[in-house]
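Given below, in the form of structure tokens, are the structures.
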Structure I
Amino acid sequence: MSNESKKEYITLLFACYRNSSKKERSRILDEICRNLQIHRKSAIRLFGSISKEKNKKGRKKVYSFEVIRHLKILWESMDYICAKRMVAAIPNWIGHYECTEEVKKKILEMSASTIDRSLKPFRSALRRRRNCGTKSSRLLKTMIPIKPLDWNVPGPGTVEMDTVAHCGDSLSGEFIWSLTLTDIYSGWTENRAIWGKLSLQVLDMVQDIQKSLPFSLFSVSVDNGSEFICHKLFQHFCPPDHPERHIHFTRSRAYKKNDQCHVEQKNWTHVRQFWGYARFDDKKALDPMNTLYRDYYSYLQNFFMPQVKLLRKTRIGARVKREYTKPQTPYQRLLGCPAISDDKKEELKRQYAALNPFCLTKTIREQQRTIAKLQTVIVQEQEAA
């Protein structure tokens with residue numbers, strides 16, 4: 001006898017067993033033991049399992065699938081408000097909603113907790129997550145030390161690096177990222193655009209930035225993202241065959257954004273305020289963005305845009321008094337730094353004399369409009385397709 005036949009046989013006998021007397025139940029159990037060649041206790045357990053299936057514990061379902069479906073439509077029409085606000089809004093909305101009176105009555109009976117439970121699967125699917133794009137790499141974490149919480153650096157060369165995703169509302173697919181490098185002492189900032197976050201591309205842009213910096217790197221601090229915690233970048237800063245060329249390579253604590261406060265601030269002023277939150281998912285915009293970053297935007301920010309640096313914070317009762325330095329451009333801070341050689345200072349002065357901030361601003365705005373038009377054409381082509 002197959003398992004399916006046994007199950008049907010037990011189910012049929014259970015209907016008789018449930019409504020029988022004690023003597024008849026004993027006879028039914030004897031018959032099962034004889035026919036199926038099982039122990040008496042096994043037969044009793046089989047009947048017990050069928051009984052549990054037919055008598056499930058818990059409250060009966062009050063709201064049908066149809067009611068939940070109409071509740072979801074109402075929730076979407078109300079712009080995904082919370083359950084407590086929805087309970088207050090439903091009486092004003094339900095009169096204009098087309099459904100049966102029975103469904104309307106059920107929806108009006110729902111409490112805020114019931115609405116939360118009913119909409120939970122839909123809410124989790126629509127919840128927007130922070131698009132940081134950071135993924136940790138555990139392999140090198142033990143080899144890369146955590147940066148000490150001391151930002152009083154004596155001179156230029158101690159920098160922080162981070163990336164910003166130009167992904168719009170979704171991290172899916174490939175798109176452009178902005179790599180930001182900021183010197184803590186002077187505030188000198190360089191940006192580059194990269195396609196995706198492959199470690200090789202990040203390394204190429206880091207090398208490109210190093211060539212354009214007016215000082216040598218002494219220490220580099222990064223977050224725990226996989227684009228930085230990788231063997232290629234680690235070997236670039238700490239080459240095993242040339243210990244004399246080692247650059248201090250450190251990482252911040254996980255989930256502590258204030259450890260990278262200088263570059264995080266530049267992510268906002270130099271990237272987000274400049275490009276906004278649009279999605280750049282076409283490689284055609286990559287070279288124009290890098291040209292804009294390298295040849296125009298860097299000069300404008302580093303030579304003509306003064307910055308203030310926090311000197312100290314003093315707590316006075318419930319208030320915190322902050323004292324800042326006199327506003328200076330990164331260029332001015334480097335000129336006043338004794339660690340910069342006279343030849344490098346003369347080179348910076350020649351670059352400064354050849355620049356015009358109005359021409360830089362005009363060119364930057366034209367380049368921005370060109371890239372924005374290119375992105376608009378790409379979006380229109382995607383929508384048409």
Structure II
Amino acid sequence: MNALKEKLLSLTVFRNLLACPVTRAFTEYLSAEPNGERTDRYSEFVSKLYSEGFFCLGEYVRDALFSDDNVFVRLKGAGKNVPEAVEESVNRELDILKEFAEYLPEEGLSGYAAYGGNLKEEYLSRAENIRVHGYGIYAKYRMFRFDGERVLPVKNPDKTTFSDLVGYEAERGEITENTRALLCGKPAANVLLSGEAGTGKSSTVKALANELYGEGLRLVEITKDKLSLLPDLLGALSENPLKFIVFIDDLSFGASEENFNALKAALEGSVTAKSGNVAIYATSNRRHIVKERFSDREGDDVHLNDTVQELVSLSDRFGLHVTFSRPGKKEYLGIVARLAEKNGVKLKGDELFSAAERFALAKGGRSPRAAVQFIDRVLSEE
């Protein structure tokens with residue numbers, strides 16, 4: 001037991017794992033005297049394992065290892081040569097962690113399932129495909145938010161997929177094609193999704209993150225008030241082997257706002273914005289993003305025409321502009337019909353469509369969101 005403890009304490013490349021609560025409790029258990037104290041330490045270790053959401057020690061070790069941010073994966077991710085000394089340490093330490101993952105408790109103790117995977121082989125395979133799997137928090141999560149200082153994981157992300165969305169197939173196809181270009185390392189445009197509220201603009205971007213996660217795509221959301229820090233975020237992501245959508249939802253502001261110029265500069269092609277692994281996707285209910293007022297067209301500005309053009313041309317700086325128009329009656333009822341069939345709604349034909357129209361009128365207009373809400377209402381009443 002003490003031999004395994006000493007091996008764990010010798011970790012260098014994977015030393016971060018020693019700070020994990022389960023690993024720490026495990027080494028304390030190995031250090032305990034073979035009496036009641038050892039049983040207590042063992043129980044504490046298993047309790048920590050449960051509290052982390054695992055019932056198999058090997059699965060916990062696997063999760064901690066695959067999401068570890070260390071010198072080895074950073075070198076692999078940057079496409080740099082890994083020094084021989086680091087390679088040797090990685091191989092030696094993976095054998096130690098394999099032993100840890102497969103550890104079986106002493107006779108009379110139990111509480112967790114045995115591990116049946118091949119930890120070392122799987123880790124080295126993931127390292128060779130790091131541009132798909134990533135490392136650190138990016139290996140474990142698919143959606144993130146930027147708080148102005150750090151990129152933080154969204155632990156309960158929106159789970160929308162394309163199968164949940166009805167209508168606007170052509171619009172989504174155009175955006176998906178651009179995103180696949182990003183994943184393939186080809187030139188990809190920054191994208192503006194504009195149109196009426198409730199037409200599925202934000203859902204489309206989130207569905208992309210879910211659909212293409214397994215191909216190396218991640219989404220980082222930044223709010224409008226943090227746009228002055230956009231260059232910092234783009235610079236940090238440019239060093240990562242994965243591909244990123246930097247997502248700005250519900251974008252609109254006055255031209256006098258500081259963040260207007262920050263976004264404009266990024267879209268015009270600063271060094272960081274041109275990194276091949278990042279594209280900016282923004283949604284807006286306004287075609288030109290900027291809240292233009294009649295007062296903006298007045299005054300004694302010598303270059304008034306240039307000023308007005310500046311107000312309305314931010315959208316032109318996006319390489320791809322996709323418009324989600326409000327559906328007409330035929331399109332709206334088509335969405336309702338497909339959602340009703342998909343969800344097994346009993347209401348049929350004219351009765352279904354009449355009810356859907358009344359619902360849309362009460363909601364202030366036809367939209368895919370209104371169609372979804374209508375179907376939910378029908379299902380709740382059936």
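Quick notes
- In this comparison of I, II, the computed figure 4.0 for distance in nm of label points 7 Å out along Cα→Cβ at positions 113 and 345 is attributed to II.
- Computing Kirkwood radius over Cα pairs in Å, for residues 49-120 alone across structures I, II gives 13.3 for structure I.
- When distance in nm of label points 7 Å out along Cα→Cβ at positions 65 and 217 is computed for each of I, II, the one that comes out at 5.7 is I.
- With Cα Rg over 2.2 N^0.38 Å derived as 1.26, matching label from I, II: II
- Taking distance in nm of label points 7 Å out along Cα→Cβ at positions 265 and 281 as the criterion, the largest value within structures I, II is that of I.
The numbers here are math on the coordinates, done by the rules we state, and not lab data. Source: prediction; values computed, not measured. Cβ atoms are built from the backbone, for glycine too; each structure is taken alone.
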